Structure I
Amino acid sequence: MKKLSVFNKVMFSLNVVLSTLTFLGYVLPFLAPKFFPILSVLTLVLPLLLILNAAFFIYWLLMLKRQILLSAIVLLLGITFINKFYKFSKTEIAPQEKDFTVMSYNVRLFNLFDWISDRNVPAEIKKFIDEQNPDILCLQEYSEKANVDLKVYKYKHIVMQGNKIKTGQAIFSKFRILNSGSVELPDSNNNVIFADLKKGLDTIRIYSIHLESIRISPDIDEINNDIQGINQQKSEMILKRISKAFRSQQSQAELIMAHKRDSPYPIIVCGDMNNSAYSYVYRSIRGNLLDSFEENGKGFGQTYNFKYYPARIDYIFVDPKMKVKNFETFTDFKNSDHYPIMSRLNM
């Protein structure tokens, strides 16, 4: 530090603060959010922290300073986290007759309240599903009022809830449903459903989940329109809401974990977790399952239409007995605030 200029001393101090926050981000997936709800917000911005650490690494490299070691250590420790954020390549595996495909999509009530000006959204979604033709289809924020005809699926399990506005989840399947049910999430409008599907000689249990939303987007738009920028009151409101959502998500994740532990069949978990791949909730629900994106996806894997960075909050987790032969995010299909995701699997 003594040989550094005043400017570089300031830069290194910032580097130390950033590294500390990043280390905290590494540890938080192992800590229950109810104990550190405010700190858990770091898991949402961990990709940004990694990018800033990379920028410091390049800066010290160009300056030929040994301070580069701090950023190098942080980045080396975060290799597994980088893999969750961006996949540089995928393995092309030829389809086989026994393969089957699973799609998960938060359809936002099929645009029931005209969030998108196009009135043809329900028809466009149906057309897209018909074209992709998944064997198993999990829809979150499903609405029966939209009257979307998915009769190509012989079997279905739909659970609706709510009073004036009914919303729910649906599992559509080309495979026979042997058993189905739901996991009740107390004090929440969100829910979890499951179905046991008979595929040949195998039985698979599939979950469609929709966890508590952190509801950050509307407030971000408010902030953009505020000529004063982010004021203290709005910042506190956002942090309080996110902290509350994280605590709710933890409770919901624990219920899901307990239910899937009792499953006698191989498991697939699909849906909108409303949290990042660096969170306690992600780690808990995933357990020993495979993340389809990590197994055979490519790029950022963005699943939510968030203009600030490529948020991945929708997942398809599969049993280790299954092989993930392909994973795709359809970011060009913009008929909801989420993007559809689909995985091709083989037992």
Structure II
Amino acid sequence: MFEFSVVGGRVAGEIIQNNRSRVVQEVRETYLAHQAGRSVNPDSYFLRFPDKPDSRIIALPAYLGGSHEVAGIKWIASFPGNIEQGIPRASATLVLNDYATGYPFALLEASQISAARTAASAVLAAEVLTGRRSARRLTVVGAGIIARNILEFFHAQGWAVEELVVHDLHPQYGQALAGFAADRLGYPAAFSDSLPDALAGADLVVFATTAGEPYVLDAGTFAPGQVVLNISLRDLGPELIVGAYNVLDDVEHCLKANTSPHLAEQKYGNRDFVTGTLAEVIEGSVTVGTDRPVIFSPFGLGVLDLAVGTLVHRIATETGQAVPIDGFFGETERWGS
């Protein structure tokens, strides 16, 4: 009951790297459990700073039932200014709590867990919404760590990509990701400094930027049948949202914090543009057509962090890579009992 262990980032990263397909399966099962009501996923809490308006630290508490029966919280910082210093924008920790007693039993470095669950969610959505594991032209907008993780998960899932185009405001980042995709993943990849050119002709588009407000505003940007993974959530104007099939991870969560779907709700005064959730598409109760673009907008659920974090902790424990912290709890008996 009173065991407590730590899983560092290097171990977590190696476990994820060796188990990407299992991570995708965990994410799929967690979406279905969440849809069935076997979870509690409160609103995220945003800690913001007056002198750093672009920075924030977010608390994501959650409970995941079913076969997991675990609670916990992810504490993830997003400081875009880090990029200028050559260090990652995001850092995170994850605490896992025993559901029976509430006692924490593990602390994990979670930046890679967070990136993995985001990437797995994107690739799962691509598979579900296209019905295949191939793309004639895959365009990635934003060339950061999340984008790299998404491409790694595409590769791990056996996706065939005939042409990969990367666009980023900073050519050196875009060229670096294109080079990585070509050298490490074997995808024919190139950088484009023109967003319209990068989007044109792509059957699958991934947005993974740090944009705080929409900059893609032309309602005719996307073609019918084009699948758009709106991972960064704020790149697209409301005009594009209302003209598409919109699949979300969780409707209530996604329609807040000025995400693209939230802006559409504010502008048009309704939620008629929401087609359904990814879990509903998986179950077959909701379908999308090819007469309009299809946009997947995932707010990012804390239950996904719990699922992936639990998998990482279990494997780390089984392989002796979790570091036990003896005597972590100062008192383990109630006074007077």
Structure III
Amino acid sequence: MISKVCMVTGCAGFIGSHLTQQLIDLGHFVVGVDQLFTGYVHNMKGFEDHPNFKFKEASILDEGLLEKLKVDYPELDVVFHLAAIVSVPYSVNHPELTLDTNFEATKIMHKSAQDLGISRFIFAGSAAEYGNEERLPVREEYATDQVEHVSPYGMAKYKSSCLIEKSGYGCSLRFFNIFGPRQDPASQYSGVISRFVDFGLAGKKMVIFGDGEQSRDFLYVSDVVDSYLIASGLDPQGRGPLCGIYNVGTGNGISILQLAESVSKLTGGPSEIDFRPERAGDIKHSRADVSKISEIGFSPQVSFEEGLAKTIEWAESS
């Protein structure tokens, strides 16, 4: 495969750092962009000094960001846009900033990429674009302008995905619940699995917001990276590239209560659970219909049990 020059926004984040590492391992050059708001320098320690990586501390709200990087790196040809406000509760409290960051900045970057002749534009979409959808599994066409989004986060991601699809340029991957190493359990932006693992290893009770019957489709981070490679046409197996909107998940659901019980057993944590009031903006059930991306040849390679074990192993050693 011909090596490419790629940009990864959010390269110091949980998912962005895994994607960056894999791109470098495959022989590509990566320009990483992160303002280090929810990303961390230590996430980049595996590649920060690699000759095929250059880091730029910047915000995606910075004017002319992509144009300036294209001048510095004329061969830049693939954009992976992961940087965003990633917390649903934070978005509820900061709706305008969320719209500016998760939609307006994406809109500008998408147009810039197209104007600059960049071949691929891959956007990190979200299951939150479906609102509190009761039809399961959730199909791509269920997200419409009639959906009542339960958070500004979901609304902004939806507007961005629609923009990309209608333009005919680029791809939005609607990810369901991602987990794995480097997901910071101390952050309010973290996923439920990393928090549960942290509780269990510390000998603390699991904290569940709501009754625990809410369910999620959990996808391990290495499978997420695979979907990015497919979408961009950089997949070693030759799958892709993709255009339009694709769900990315496992198609399987597990309740938060079941998750808490599993993590408690694996970490030796207490079995008693601390139930707290439901949080504003949280979705009750979420499970992907993955038939569309499955037709391209994508299928998760890491089972929930294996991914959970890997995540706990990482947490114990970090």
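Remarks
- Given 5.9 for mean projected area of the Cα convex hull in nm², for residues 82-121 alone, calculated: source structure among I, II, III: I
- Taking Kirkwood radius over Cα pairs in Å as the criterion, the highest value among I, II, III goes to I.
- With distance in nm of label points 7 Å out along Cα→Cβ at positions 114 and 298 derived as 2.2, matching label from I, II, III: III
Where a number appears in this text, it was derived from the coordinates with a stated rule and is not lab data. Everything quoted here is computed from the prediction, not taken from an experiment. Cβ atoms are built from the backbone, for glycine too; each structure is taken alone.
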